[in-house]
Structure 1
Amino acid sequence: MATVETVLSSIFSTIPELHAGQLGLLAGILVGLCYWHGFRRASLGLLAAFYLLALGIVPASTTGLAVVQAKPWYFATLLVGTALAAICANALWIRALSTTRTRSSLERGHRDL
């Protein structure tokens, strides 16, 4: 039976890689929350800014950014994956709400007849 420790140690070989992945996950959640609450352009700009930070376009001034820029693959993968998951979830949520509203309006229309 695989434990969390064995799974994480098979993916991340060092602690800085794990922290870069965690920061990418948190940044992706932030981007996803901004997108979910209607800040579409701002969230995509934030996604681009985080990605450029990970690539090293902006010099690292703090320890967290140095860790991310040393192993940008983990940060960028979890950042983009989490943000895309949130954007897709938002699209599915809106679609589900629109279909239920359409069904309820159709049912109301049939009752009036």
Structure 2
Amino acid sequence: MNNKGFTIVEVICAFGLLIMISTAILPLLTELRTSQKALADERIITTQLQSELLQYKNETPDKFPFINKYELMTITFNQLDTYVEACATWETRHNNKELCLYASYKQ
């Protein structure tokens, strides 16, 4: 038996198997990257919303409601009974999202 390496059929089969595996994995990696970006955006928005809510929670009631617009999101502040509501809205790849935080204020 003369064994000098791989035959052309073995190389083609291995290459075909490699191509099938890579075409199955690439869409999953793309979706994973998109999800990571969406989560990073949501973390940034939550941090910004919290800092602005702490800044505006002691404003006088006649200043509400008001809106702050940013490149990534829009924040709306409303006064509700004994607390301030701050809601951020932004667009994702698939839909619009909204996140609201609440803080009590001193009268």
Exercise. Using distance in nm of label points 7 Å out along Cα→Cβ at positions 5 and 93, single out the structure from 1, 2 with the greatest value.
Key: 2
Quiz item: 1, 2: which one has Rg and Dmax of the Cα atoms in Å, as calculated, at 26.4, 94?
Solution: 2
Quiz item: One of 1, 2 was used to compute helix-only ellipticity at 222 nm (-39500 (n - 2.57) for each DSSP H run of 4 or more, over all residues; to 500), and the answer was -28500. Which one was it?
Solution: 1
Quiz item: When you work out percent of Cα pairs over 11 Å apart, for residues 45-84 alone for each of the structures 1, 2, which one comes out largest?
Solution: 2
Self-check item: Structures 1, 2, by relative contact order in percent (Cα under 8 Å, 6 or more apart): label with the highest value
Solution: 1
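Throughout, read-outs are computed from the coordinates displayed, never taken from laboratory work. Since the structure is predicted, the reported quantities are computational estimates derived from the model, not experimental observations. Cβ atoms are built from the backbone, for glycine too; each structure is taken alone.
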